[in-house]
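Novice: Take a look at the structures listed below.
The numbers here are math on the coordinates, done by the rules we state, and not lab data. As the structure is a computational prediction, the values presented were derived from the model and not from experiment. Cβ atoms are built from the backbone, for glycine too; each structure is taken alone.
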Structure I
């Protein structure tokens, strides 16, 4: 009987979950949590609006006063406003983090440490927090600074735009710098999903009528637009649109709504697309270049005719002509020698040795490996060994010095204060051999810009 009652209670509890949160759960895209524009929109709220927001949600912060980083005792709203103006970070993001970390916007603190570690900066899951960063004023200041510092120095952090990572057994490829910044701040899926749910419930609809990444058109005029990072990006060609999108996903909007967005760059074909002109010529697109590819090379690479996109001459002429494709691996592939199991990253006409599994997992966590005979690898010249990716933290077994891989070099971090202030996680340091460390040239000692 008790089990039956419990079952009914659970069902009823689910019925009363806010629909907005259920929808946010369904809409969550781990690759695109918020746009760069949303992260940097530091004028989204005035000081008065922040104070009213705190009062309307009736949490502890509505009347809370404490010292800021300059030792002045002021309201929490003023501390948030000042930090966001100083570092050019959206106060809505800080409010969302405060709720995500300690529910301070809507609830009274159950313990004093919730205010002390309000944003979770330097408060680790499996390690003692760094006392120097305890206190509401310091937490707000360091969080706003940390998010902006990532945008200015992305190569010094683990997660970056356009690279693929394993995060809690999920495949994640950040599409915006803001999304990468959130993963560097909270390196797991659960916390970022919670951020998105709160953000979506409080701010997403108020910030813009159209969600970032939406496809829109006017009812009375032809043309489709991609709304991205606060900009409207036109599609100049139907074929460009059809390469990645579907017309059924396009929504009609008013002229007033569309005109509220600034003009962005036209949308182009995805990188490494195959396009064909009216004369039958085939090109492989690489950034802003079109690289001619022969039918013979097309077959060697193993492309399928269905992958070819027909393009008009105007679109083709908008790309510069690059070098012809002369390698079966123009976009890069992992090849393994069948004889000795050695793995190489092959791109164009060079093979780059991957000398350790740690580097393989660090650089290419989801890439498939193609087994080939020795004679296939002999066709390529040998290039430099693959190094650890930028933002990786390394140390050797017999020394305590931690190194940051930055722009291909290893920069020693001798100060634990510097390490902690950047919000790096001690659990993410890879212990490697001296030989692996020596693959990277030495860079300057890592110091924070003050």
Structure II
């Protein structure tokens, strides 16, 4: 893994427990100790011959494309991905080109120009700077207050930013995995809480809690109206990896694109991994080679996760000074359904590594969102984490989102109560039946290679301990 700050390290730990040989290079030196003692770390950014390379963040698209040209199988980054996430106006322009509506948006090069524009506006507007900046820099307010906020940001102005008018509706994300030429089943959706505190208070952190589910239908309507239309751009760019689009559904159910996340999403990927069964490393290798029929993902349950952190999170720039070395509960690195985050092993015990103060993502799987909320709160409260902070109202708007999806006749989750499986993580097998049944718009009707199945089940069981 070519990691930026160690966000995707939990994937490598799972692959290692499945029996795969792994190593992780961390680009940002402030995160050099993340997962030290948990997975093998590398000081070299260069993969060895035959390695499959995973990128866990944007900004490194040129490096990823160079590895591809050198013959490596690469998942998770490209120059195209950098362009549509880091340059917000460019991402919005791509949405328009493929027929996805966007809210009323204006692009500015200077803060003064934005302030002048706001003088004649009404309603609530969002300030969205381009660049891979901290989520807390995004702010929304009435024009006069937002203009004052822009004045406050002038000592550190962005090169470019958007002012986007707030629209009422239902917010939801949709993700698909593109293997360079087609979409690989299944699509999945996320409903998340982006702010630090209960009641949607505090700064935006990216994600403090989320619910994820995978669609049973290989062609969910929401995907056909949005994400699958991106296929020609992705194929032209040679992009391989997950792509997420954050969507607002208006009162008629029409999707409006808000932003792209063309990379691993956090903590959506942690939740998805709770639903993803079997040997993930085997599946990723086949996906990277364009040979995977479909990921072995449960469609009969939700996965809910919450992010548990310690101060000074989300002010990551102070984490090394104020949180590094803080001891935490050893069970955080042994319990199923828990993904360590900014942790390392020191003297045989887990401590905060000092990258950002985000300690762990704690998850649960089941068919009832209300019960999942109770389960993750109970799990979080049992661990000894000094000064622990987490939301106690995870994704309270989830039921309203489902109601909206149903009212607009979009595909609903196929979640249902089932008997406890004999093996929570069965051996991975390619889905049976006609391969074309799994293809969706943008597939180009290309046949898939037949699979060579692993001879034994994986040793890693990433599912929560509670039966459902």
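Novice: One of I, II was used to calculate FRET efficiency 1/(1 + (r/R0)^6) of positions 280 and 368 (r between Cβ atoms, R0 = 30 Å, to 0.05), giving 0.70; which?
Specialist: Only structure II yields this read-out.
Novice: When mean count of other Cβ atoms within 10 Å over residues 56-63 is compared over structures I, II, which one is greatest?
Specialist: Checked I, II; max of mean count of other Cβ atoms within 10 Å over residues 56-63 sits with II.
Novice: When relative contact order in percent (Cα under 8 Å, 6 or more apart) is calculated for each of the structures I, II, which structure yields the highest value?
Specialist: Evaluating relative contact order in percent (Cα under 8 Å, 6 or more apart) on every structure, the highest lands on II.
Novice: Ok, one more. Taking mean count of other Cβ atoms within 10 Å over residues 96-103 as the criterion, which structure among I, II has the greatest value?
Specialist: Greatest value across I, II: structure I.
Novice: If volume of the Cα convex hull per residue in Å³ computes to 216, which of I, II did it come from?
Specialist: Computed on structure I.
Novice: Given that helix-only ellipticity at 222 nm (-39500 (n - 2.57) for each DSSP H run of 4 or more, over all residues; to 500), derived from a single structure, equals -9000, which label among I, II identifies that structure?
Specialist: Derived from I, not from the others.
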